[in-house]
Every structure is written in structure tokens, then in C-alpha cells.
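Structures are listed in the sections that come next.
Any read-out appearing in this document is the output of simple, stated calculations on the displayed coordinates, not a laboratory observation. For clarity, every value in this text was computed on a predicted model and none was experimentally measured. Cβ atoms are built from the backbone, for glycine too; each structure is taken alone.
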Structure P
Amino acid sequence: MSRQKKVIIIGAGPAGSIAGALLQKKGYQAVILEREIFPRFSIGESLLPQCMEFIEQAGMLQAVNDAGFQLKTGADFLCHDTYSEFYFSDKFTPGFGTTYQVQRDRFDALLASEAQRQGCVIHWRHQVVGADFSGDKPLLTVTDEHAVPYQVDADFVLDASGFGRVLPRLLNLESPSNFPVRQALFTHIEDRISCEKYDRNKIRIVVHPEKPDVWYWLIPFSNGRCSVGIVGEPEVFSAIPGDQQQVFHALVAQEPTLAALLQNAQFDTPINTIKGYSANVSALYGKGYALLGNAGEFLDPVFSSGVTIAMKSACLAADVLDKQFSDLPVDWHADFAEPLQKGVDTFRTYVTAWYEGGLQDVIFYNQQQPTIKAMICSILAGYVWDESNPYVKNSQHRLNTLVELCRTTV
């Protein structure tokens, strides 16, 4: 290597920090530009076991294990009086069988700190406002913490800006999502859950008793708090009179099991909302840049896929850049976009089937075959790149067949 290559990463969230650490390990200089200062609030608190492999690759596993986050061993699903549980340790795919449920302000700050410890440079409150990829090197226009503009070049740029979607906006890469517009209302609470049967080691997904495409999440943290959210099409929320807080509490009251669990909860944080969050782009890479995680595509929060996809994209991009900087032949489509998209498409199959009701029929089926359940469990655990799993390799066909089987043998 004739000289050290410099990669600018936009955003210090999980994708940016993982990418930065991996590039430092490979001998390159990663410079992260983050428009905010950490810790800062972010949604997406329930990790998947697949994430742990990416965290381990980045040399951050010990720090995450020592941080005191809430252990996550699986997922509970509830619809009316029907209950189904999945333990990640029973999954089909080898690998991590547990993960964590994290408050993202602490988690993201920890990953960023670990990236810095490994040599990444992070400039806080620096915002990318312009990008020029027409020259020999990418050239970014940035404003610093005092809103003073400057320009910086690099050998490559990775956009890990998440919902900020910096390069998609600047380069006109945004394209419509094929998912219906949905909305989420969510908050953090002091939960005060006293039910002895409630397992804090699992995320709980609850289906609305009358509206099967409306669902609730309950994500407990290790400090007696939890994240509570409701997802549905915007009309579900607009049909209820009142402000966001009143709408939120009205919908919680409509689900008796969740209302009972939270009867003593202290709702001490304002209700937040995101709407029309599913996103897509016309290209995941181009001359001098690649898009990571939510900057490229975001599906839906139902299976906590966002952080998993973000970390996977960071690992793939770091490997391709290592080859490119070593003057080896690279194919960004075959080595980055295509493998990333395979996992995204698998998640998409199951997200779509959830809202159409088929996956709910599978999850709540009362005669589940252990082997098939283990394969579905692997997908819920984030192992959507394991093509030895038939429900990954031929996800659409296999799932459709399974749905029909469950529906005809009830």
C-alpha cells in the first residue's frame, strides 16, 4: 500500500461505527462526520442475534457484553388469547443465540466510543451539505459545529446517515418504497410491570384484537424502563380524536393484555411519531460512494431488521473497499449490493406476509413442527443470509406453501 487511504463516513450510528472500526482494522483511516452529538435518542432498540456477529467482527463484543444491557433471548407473540414464543437458541442457523435490548442513546454512544478507541476520528456536529463525485476524488462540503463551511476530500465515502439519507437527497437517489405508508407512535416509560409470568428477556409483539395489521411492541430495558410502540396505517391514528398522547393511550386501552401489563406504568416521556418511514433508493453505490443501512433502504420495524441490515452493509462495504484499495478487481454489485439485497428481500417477504396475515397464521399455528419452527426462528433472529435455510433460499415459495398448510389444517 503506497499510502494510507482515507474513508469519510457520514453518520456515527451503528453502521458508521462498525464500518469505521472494520476499516481501521484493515489499515485505513476512517473519518466519521456526525451532525449531532452523542448520546442522542434513536428508535430501534431490539437487536437481533445476527448483530452480535458483526459487533464481534468489529472488535466491540466485550464492550457490549460488559455494558449491562437487557439480555434478549427471543420473542413473544400474542393475538387475542393465542400466545407463541420463539427462543433464539432453538434456531436452525449456527451462531449467537442471544442478543440485547438497548436504549439506543447509550448503545450508539458505546459503539462510537469503541470506534474512536480503535483509531476512528469523529467530528461531532459536522453536517454534510454538498457532495461532488465528478472528480478524481469525492469532495464533500461540510459545515462544522459553528456552522462554518469547509470542503474535504477522501478516497471513498460511506453514507451511514440513517433516516437523514444524506447522499440519497444530495444525489437524487431516493425512490418510492413499494410498502404502504405506515405510522408508528412510541415512547419510553417506567414500566413497573409486576406480572411474574412476564419475561423481560424477550421482546413482545402484540396484534390488535380487531385490526390484524395493527401491532404493538414492548421492549424492556435493564433499568426498569421499556419502549412501547404502536404501528398501523395513518388512518388508524387519525380516526381517534385527540392529540398524539390521547391517541396512543386509547390504542393501548384497546388491547386488554397490554393495558393490564402497563396498568402501573409511569408515562413520563412525550409520545413520538414517525410516518412513511419505509424508503428505497435507485442505487446502493456509485463512483466513490456506497450507502449503508437505512440510508439505502428501510423496511419496517416489525422484525427489528434495521440495525441488522445496517451492520451487514457496513461489513460488506469494508470488505469490498479493502479489495479495491489493494488494487484487486471488485464488483460493487456482485460483492455488495446483491448479497445485501438478498437479505433485505428475505426480510421483505416476511414483513409483507406479516401484514397480509399469512405469517401471523404461521406464528400462531398450534401444531408447529420443531424443524420448521427452528428455520423460521433463524429469520426472526436475523440470519437472513443463511441460504442453507430453505426459508431463506426460497423464502417466497416456501413461506407461501407453509401459510397454505397452516390455513388448511386448522
Structure Q
Amino acid sequence: MAVIKPFKGIRPPKSLVEKVASRPYDVLNSEEARAEAAGNPMSLYHIIKPEIDFEQGTDEHDEQVYAKAVENFTKFRQEGWLVQDETEKYYVYAQTMNGKTQYGLVVCANVDDYMEGRIKKHELTRKDKEEDRMKHVRVNNANIEPVFFAYPHQQELDEIVKETTKNEPVYDFVAPGDGFGHHFWVIEDAKTIQRITELFAAIPALYIADGHHRSAAAALVGNEKRQQNPNHTGNEEYNYFMAVCFPDNQLTIIDYNRVVKDLNGLSDEEFLHALSNNFEIRKVGAEIYKPNKLHNFSLYLSGNWYDLTAKPGTYNDNDPIGVLDVTISSNLILDEILGIKDLRTDKRIDFVGGIRGLDELKRRVDSGEMRVALALYPVSMKQLIDIADTGNIMPPKTTWFEPKLRSGLVIHELV
């Protein structure tokens, strides 16, 4: 069962939401955040990337930077740029991209559910990134940004969301840069709130879609706080952390592609010949080719696109990891032919989210920066859930969710 609760959200007034709201902390670097926040003291970047308030080059992990986050969070509340709701509520957060809208419920998820595996993950986390976000949660005593969860869709929850969204949204705007729509409603009816809690209690598990480091950090800080409190009861606010939960049938995973700097000493002909051992290869030509099914890939090399299809026997459809195209390509192309053993550390490879399109792969190869590009067919939500349910971990850089959650629409305080 998934334990959730409503919370007293800290939110910007409607008139200020577009000034406060920002992209997530981990999708842009410090200088990009500095540029986006220029001339806007209300930007959430002053809290989630507070190094922008120091000289360029300041280490984002410096203690004074974390202290600045606290100072700015306090200032935002004192200035009325963020205001806390008086009673506990749930919220609906919807996002529109390319004419499609997905509707999520903003809730507080339970630390025990994470620690005991009822909130399921599909990626490994890095300790340094966990510790960075843990410090941020500790010093602010709040989850400033939500995590992105999926849950097995449930008809009555769909109906509650549908009824809620008949009303005018509290926030409704198109974000600059990406052009995605963001819409936000408040659920205040006590009976509806209770029913949402009951319906989630019947859901066996929640799944982390995006935000593994934030999830780990939030849960670990909550666990620290309970150990530090001799009067811990289990009802304290720190036992929960903020998540936006979307039904799995509304989510789409976008492809996550690869570009490599060299052919490991091989010529084009030698590389293509090596590929032919495990793949059926068809030269497409200069026209961009996009993979159209599982085990189908597209390769860009020296001005030409190639259609690659993995030969039967090179993969195992009964293995939740072995069936993944990212596994096939990692084993049979990146490792076996190109000598790339560790996707996390090898400097010869880079990763490009499918939201950028295959034109970006072509551009990076044509520029001479990269030698070859590989486009993959995207992972399905069913594959993600199967992997999480079996306790397996996906290879690095497998899933790309879009649109990203906008930060600053609501904040959860741990007291």
C-alpha cells in the first residue's frame, strides 16, 4: 500500500508564479541559471542554485552557498513571494506538450515506503549527488522541488482529477524556452482529500520516474530526523516528502541517444563490418532515420544514416534487462566494438535526450566533435515497471521524461 498525505503547501501568489517558477536544478548549469534569473530576484534559482548570487566560478557545494539558499528561502517568505496554505491539501499539476496533457497529483509520499521498497527505483544513485541534495533539504528543512512518480492508473483517481480540473486553474501559464503549458489546481474538499488517501492506500507501489537523487535525499533526511528525535511518533512532517504522481498510462518515455568521439581505431568499413556480426544493416542515406520498433536502431556515420536491427539470438526478451535496447547497444556496439566499458565514466561518450531530436545527433557528428551517433527506440513504461518490480536496475542514461516538472509551484516544509 502507498501511504500518502496532504500538506500545507508553500506557494507563490498567482500574480507571481511565472516569476518564481523555474526549471529543475539538475537540467541546467550555474551559468545558464544565472542567465535565466538575470534581473529577477523572485526566481527560484536563487534558492535551488544559490551559487548564482556569488561570483562566477563559486563552488556550488560551498557551505556559504547552502547558507545562501536558506537566506533566500526566508526572504521569499518574508517578501510574500511564497505563502503557506493554512490547511493541508492535495494539488493537481498538469503539463501540456505537443497538444497532449498529463495530469499528476501532488502529494506527500512516505519515507518508510521508500526505505522499505514500496517506492520503487530503476536507476542507481551517486553518493555525491545524494549528499548535495541532502544538504539542501537539511538546511532549508523543506523539499523545495518535487520528485516525479508514476502509479498504476486507477479509474476513480482519474475521475477525481477530471472533476477537479473542470474548475479554473490557480496557475496556468506557458513556460519560456520550452513552450510547455503548466496548469495547477488546489483540492480543498475534505472528503475528496480523504478519498484520495484511501485510494492510494490500495495501490501496491509507486515508481520513481524522474528524480532518483531527490527521492533518496528526501527519504534519507527524513530517516535522519526520526533517529535524532527521541520523541519520534511517525506522524511528524519529516516522515513525508513531496512528489507529483502521474498515472502510468499518461506518461511517455522519450528516447535517450548516444554520440561517440571515435571508432576505437577502426575505419568506417571495419566498423560497419563488425556491426554486421550482430545486426542487419541497411544504408538509408542522408535522410534522417528514426528507429521504429524495439531492437531497431539508427546510426549516423560520415554523412549517412543506417538502419540497424539486432539479429535474433543477440538478446533475451524474457530478461527484463536483456530485452532493453540500451543493453543490446551497450554490449554489442559500445563495449564489444568501441571499447566503452563504463557509460558513467568514459569521456569518449555523451548522451542526448530525444527532446532535442535526431538533428542534434547529426549536428554533433557533422561538426567533427563526435564521430558516430546512435539513436535508440524509447523504453516503455511497462518495461520500466517490470524492471522496478523485479528489483533490477536499468543501465545508465536509459529514460528521458519530458516535460520536466516546473519547480516553485509548491514547496513542502518538514515541520
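Values computed for the structure shown
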read-out: At a computed 4, 12, 12, 11, 14, 18, 18, 10, 1 (P(r) over Cα pairs in 5 Å bins from 0, in percent, for residues 50-113 alone), which of P, Q; value: Q
read-out: Which of P, Q yields 21.3 [mean projected area of the Cα convex hull in nm², calculated]; value: Q
read-out: Entry that produces 1.00 once FRET efficiency 1/(1 + (r/R0)^6) of positions 330 and 370 (r between Cβ atoms, R0 = 35 Å, to 0.05) is calculated, selected from P, Q; value: Q
read-out: Which entry (P, Q) yields the derived value 21 for relative contact order in percent (Cα under 8 Å, 6 or more apart); value: P
read-out: Structure from which 24.4, 70 was derived, Rg and Dmax of the Cα atoms in Å, for residues 218-273 alone, options P, Q; value: Q
read-out: Structure (P, Q) behind the derived value 3.5 of distance in nm of label points 7 Å out along Cα→Cβ at positions 98 and 186; value: Q
read-out: Read-out distance in nm of label points 7 Å out along Cα→Cβ at positions 234 and 338, computed value 5.0, structure in P, Q; value: Q
read-out: Ranking P, Q by distance in nm of label points 7 Å out along Cα→Cβ at positions 354 and 378, the structure that comes out highest; value: P
